[in-house]
Every structure is written in C-alpha cells, then in structure tokens.
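A short reminder: the numbers here are calculations on the coordinates, not readings from a lab. Because the structure is a prediction, the values reported are computed rather than measured. Cβ atoms are built from the backbone, for glycine too; each structure is taken alone.
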Structure 1
Amino acid sequence: MGDNTFSFDAFAQHAFYNNVIRQLVTLANLKPGQRVMDLGAGTGAVTRLLVDKVAGQKGAEVIAVEPSSSALEIARQNLADIRGTLINFVQSKAEQLTDIVSKPMDAIFFCNAIHLVKEKARVVEEIWTSLRKGGVFTFNTTFFEGAEPPESQQFYKRWMLRALRLLKGRYDLSPTREKAEARQRLSEAEYEQLVQDHGFNVKSKEMVRVEMPMESFEDISGYELWIRGILPGIPLDIGAKVLKDALAETATELGLAFSPRNWLLMVAQKT
C-alpha cells in the first residue's frame, strides 16, 4: 500500500485545484483515441481527467509517469476503478523521458511540477523528442515570478516569519541555506521563451487567479516538497507542524479565510 504521509493528495482534492486542471486539459483539446502522458502524475488526479478525454476509441492510452514509488502506488489505488489496460504506470524521472517512450505521443502534460525541475531545458527537449509533429506540450505552475498578487504579500511574509520563529523557539532549529529548485522561479516570458527555444509554438496561455482557502494552505503545508522548499534541512514532521501552526495564527491575526494566487497555464505545439 502507498504511504499517504506528506503526499500531495490532500491538496489535490480541493475544488479549485481540479478546476484549474480541468481548464488546462480543455485548452489542450484532446480527442478520443489519442496517446497522452501525465508527466509527474503524483497521485493520479490529472491522470483521471486525461482518461476521461481519450477513452472510447481504439489506440487510446494514458501513461502516468512519476519518480516517487509511494505516489505512484497511491495513484494505482486511486485509479483502480478504471477497467482495462488504458493506463500504464511508469516510475521514471522527467529527464529520462525518451527512455520510456516507444511511440510518439499526441500530448504530454506536466501539471504543477515544471518548477521542480532543475534542468528545465533538458526536460523540454525530452518532451519535444517524445511528441509527434503537431503534438502538444501542456503545463501549468503556480511557482513563477508573479504567482503571488501584491495584496497577498503580507500574508506570505507573516506566515513565513512566524514559522521561522516557532521553529527556533520550539525546536532551536533553523533551515539550511540550500535553495530548493521550486524557489528559483522563471517569469511568464521566460517560460514562453523556454518552449520556443526548443521548437514549440505557444498555442495558448492563460493567467488564472484563484482564491485559495486557508484549508488548502494547511494541506500543502503537509506536502514533502513544499516543506523542503520553505524549510530546507528540517525534518518533515517538524516542518509540517510548524507551518500549520504558523498558518493558523497568521490567518487568525489577519482575519483571512482565503488568499489569492495566480496560476500560469500554457499549451505549446511541436512544429
């Protein structure tokens, strides 16, 4: 059985997250019978949406690719109700994509994960090679320059400062100086240039503003990569506790039930 501790699964259950993903999938204009890939599939929320779009015609296939064995096992469990051999689960990194693609794909999705990749140019090149001519590369991220609207800055600043104080006061710990890849952000223009430099034309892009409930910030505070990004070097259980407690105090202090955040959605076509 997969270990759901510190996974993305709780955050992925929020309605706003699924709405953003559905909007992204709609932009890609998938057709029944296509072969598509969910790169960085996590626990399978996006994979299910892709199955709904391509199922029903001969040749349809969804490949769920995920580097974490525990997340992949949770995805298998979450998608166990889908019959037949429509989904293939593959444990692999995005940087090794061409090693697992035997036939060109019609579409590759990389949802809420491209910011985690250190060698973004290499991954985009792998995606380009793995797609058929005319195939689409579709991704989104909420970790880019401009993701936090100006009116949300006070919330984030107070939350993070309070978390650091709690960490020091309770445990006499401080994060290391390591900077996680997710905190080394590109701008919207840089993401567009990245895909264009590797032979893609940007078909569509959208900036979606989402009013995220405090419950979603609590759930993301229990996610391994979020904890490591904000509090590098801190044990996950301590990091999660500190972030959640600091969040509750900050939300109460500011009287917040929601905070806005921008999501970048982009669809690029292989020329």
Structure 2
Amino acid sequence: MPKIHNLVLKVLILFSVFACDVHAATKNTVGVVLLHGKWGNPAQHINTLAASLKEKGYIVLTPLMPWSKLRGYDIDYPAALGIVENNIQELQKKGAKFIVLAGHSMGANAAIAYAAYGHEKINAVIAIAPGHTPDLHKYHMNVESSLNKANEMIKAGQGGESESFIDLNGGRYVSINMTAAAYCSYNDPGGMASMPISASKVTQRIPLFWIVAGTEDVLYNAGKEYVFEKWPSNPLNTYLILNTTHLSAPDNAKDEIPKWIDTLTLSF
C-alpha cells in the first residue's frame, strides 16, 4: 500500500507540474496592447498594470499615443488606430496568438474604435474607466465653438493647417495647437471617437470587459446601455464597477484583468 500511495503522489505531482507548464506556455502566447489615457503616457497610470501583466507572463506593449501631452495630437484618429495596428502586428511577430486590446480612459475609447474599424484580428477588448465622449451633450457643448471653427477651416480647404483648439479632459480645459482635420477626427460626435457608434459597428463577437472606476466616474451614470449593451452579445462580456477613482482604475483592476484574460484563454 505505501508503494501505491507513493506512486499516486508522484503522478499527482507530475500532473501539477505539467498543468503549470501548460498554463505558463499559454500566457506566453497572450499579447496585450495597453493604451494610456488623454494627456498621459505609458509611464503614467497604466505603468503598474503593465508591469503586473508582464510579471504574469503576458507580452505587453504600451505605445505612446497622439493624445499624449508629448505629442499633442500630431496625427488624426484613423492614424492613431494605425499605431494600434502596428503594435498588434508587433505582438504577432513576438509569438502572440491571442491578442488583447486594452486601454484606459481615451485609450479605452481607442480600443473600442479599433474593434469597429481596425484590420488586424483581436481576441478581446478591455475598457478601463472609458473616457472621451464627443457624442455626449455636455462634452459637445464645451468644444462646440472649436469644432465649428475646425469645420469652417476644412470647408475653406485649410484642414491641414494648425490652429488653437479647446481640448477637454475630466472637466479641465487646455488650448492645443493641431490641424483642423485632426481636431474634427477626435471630436466629431458622429465620428470614430463616438463609443456607442463604434460599438454598434463591431461585427465580431469579441469579448468585452467594461470597467467603471466608481460612482463618481464619468460614465457611471451612462450605465450599461451607453456602450456595453450595444456590443455584440458574448457570454464572456463582463461589466465591473470598482470602488476607486478614474486615474487609479488601472491599478485597482490589475488583479481582475488577468483573471478575466485567463478565463478567455482556457477555451482558446
């Protein structure tokens, strides 16, 4: 009997090691493009989450996006989605087979838009405290004068010329020089930056993890009907409300996000 017991124990240990190896190998084929928020950069607000995902074995890329203060909207929204596409292709070159597109605030807006308009296949979208809402009345009223100016410039054939326009972020205003065409691409209420429109254009049943920072967050009152319920139905779609702030949401979601990704990859 002791010999049989020892044999069973060895088999269980070997199976456990094998299962861990398989799980680790699966994680090494998961790639994550993680997009920072408006006026931010990869070293702000998403850096702890990115480091945590890397430690867990995921391949993670955090590109500097045009809505960073360091770039000042130097390219339009379609070109910004081109950056996302390039990073997805880079993950594929690194061996990623399962691509997760995640973003915080404005980065979440871009992740939603890419799911609608992008070309490279993605397997999941994570929207962390989504922001930038040109389709909502309050936002639109605050930028309407700048948007009208930009549209007039485009009509006059001056869409490629730079001018000072109002940029709104969480109730804060700044004037930023950018081309009229770029400004319209980010602030047109019926354009690519409208998350409800983007969600309604997604044709693949890509799982969505929609994370609201808390009751004070910008889209808490908008509820599930704003984007989540417009997204293609999928049993793995998840709506989570955290008890945190907008800027701290990526840090506070760093345990929930890998759990959700692992759930997806079990059947991959």
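Using distance in nm of label points 7 Å out along Cα→Cβ at positions 103 and 247 as the calculated read-out, with 4.2 as its value, let me know the right label among 1, 2.
Corresponding structure: 1.
Given 22 as the derived value for relative contact order in percent (Cα under 8 Å, 6 or more apart), which of the supplied structures 1, 2 does it correspond to?
So the calculation was done on 1.
State the single structure among 1, 2 that was used to calculate semi-axes √(5λ) of the Cα gyration tensor in Å, giving 33, 20, 17.
The read-out comes from structure 1.
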